[in-house]
Each structure stands twice: as structure tokens, then as C-alpha cells.
Structure P
Amino acid sequence: MAKKRVKVQAEPAKPIVEQPKVRPVVKKTTRKTKSEVIPEVKPIDKKVDDKKIPSDNRFERHKAFGDLPKRAEVTEKVKQGLLRWAFYAVDNDNGYHYYLKIKK
């Protein structure tokens, strides 16, 4: 059986009461001069020796279409696990394979 339709009665709208907006008062902060700030600053001891600096010696660069003996040598290093192929790059119409050196 179908449900009976019920007429919806309209409710009267609530009257709008306009009130002025009240914004909170923010206290102005005073700025310190340079001479006041400098004594508060604590020096930081930075040791360059402790940081690990990435070196350019991590990669070996070999021509993509170079001599066969050198290519065979690189292939042997890859098989032994000393090198791992990283990416291929082009430099002035010459292609190069970059191999990542693996420490053992």
C-alpha cells in the first residue's frame, strides 16, 4: 500500500536581528631593537666534520657505445656486486651509463 501524502506546513521565518560586529582588541607588541636582540641570540656550534657530505665519487661514468674491453670490465664488476646501474644520461650527443659504487 502506498503511504498517504501529508501536506507540509510552512513555518514562519525567524526575524533577523542586526547586531554590530565586535572585534577583539589586540594589544600591540613592542619591537625590540637590534642591540636588544643580539645578546639574547645563542650561538650554534656547527661541526662540518659531523655532517655527511655527498661526494661526486659515488658514481662511475662509462660511455654507452665505448670500447668492448672496458664494457666487459664493467659487466664483471656488476656481476660481482661492486657496481649497480643507476641511470643513463646524454652529454653533447654522447650517451653515458652511470653506475653506483657499492661498498663491500
Structure Q
Amino acid sequence: MMAFLRLLAQSNENQVATARRVLAQVRVKRGIGRWKEVAAKSSFEKRCFALRQYAKGLTRCAIKWWLAGARQARLDAELESHKQALHKKVSGWLQEIDVSAPVLTQSKFT
């Protein structure tokens, strides 16, 4: 009878130890699950922050490029205006030369 009671006590102790191990494993799994959630949330927040920073930088660059394009367009328009003014001056000079030059008649050599 004593051997049976010892065996029963040993069996109960084994069941308790097994239950403790199972509970410990469940706690560890739950902790890992929570850690994964926190890590995923943190990673998501970091990616969101990085995306916002990238968008700000991209917006800044786009505005810079737009301003540079506007400046270049203004310079191109000024250059074209300047070219036209020079062309008018040269045309005026050529017309003055044509008007003031004597009309050449057929030369003596023909």
C-alpha cells in the first residue's frame, strides 16, 4: 500500500511539474506573441515616420526643381527677347546700309 501511495504521490508530482512546464511554455508563447505585436507596431510606426520624412524631402525637392524651372523659363524668355531685339537692330542697320548705299548700275565691264 505504501508503494502505491508513493507511486501516486510521484505521479501527482510529475503531473504538477508537467502542468508547470506547460504553463511556463504558454507564458513564454504569450510573451513572444506580445513582443511580436509590439515589435511589429514599432516597425510600422518607424516606416510611417520614414515615409513622412521621405515625402517632406520629396516635396522640398519638387518645389526647388519647380522654382529652378520657373527661373530657367524666365531666363529663356529674357534671352529670346534679347535675341529678337538684337535681330531688329541688325535688320535696322542692314536696311540703313541698303538705303544709304548708292544703287549700282551695270558696271562698265559688261
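Readers should treat all values here as calculations from the given coordinates under stated rules, not as data from a laboratory. No experiment lies behind these values; they were computed from the predicted model shown. Cβ atoms are built from the backbone, for glycine too; each structure is taken alone.
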Fill in the blank from the handout: With Cα Rg over 2.2 N^0.38 Å computed for every candidate in P, Q, 3.56 is reproduced by structure Q
Completion exercise
Working back from 10.0 (mean count of other Cβ atoms within 10 Å over residues 78-85, computed), options P, Q, answer is structure Q
Practice task
State the single structure among P, Q that was used to calculate helix-only ellipticity at 222 nm (-39500 (n - 2.57) for each DSSP H run of 4 or more, over all residues; to 500), giving -4500.
Solution key: P
Problem - Computed 5.9 for distance in nm of label points 7 Å out along Cα→Cβ at positions 38 and 62 - originating structure among P, Q - result: P
Problem - Parent structure of the calculated result 11.6, given that distance in nm of label points 7 Å out along Cα→Cβ at positions 6 and 86 is the read-out and P, Q the choices - result: Q
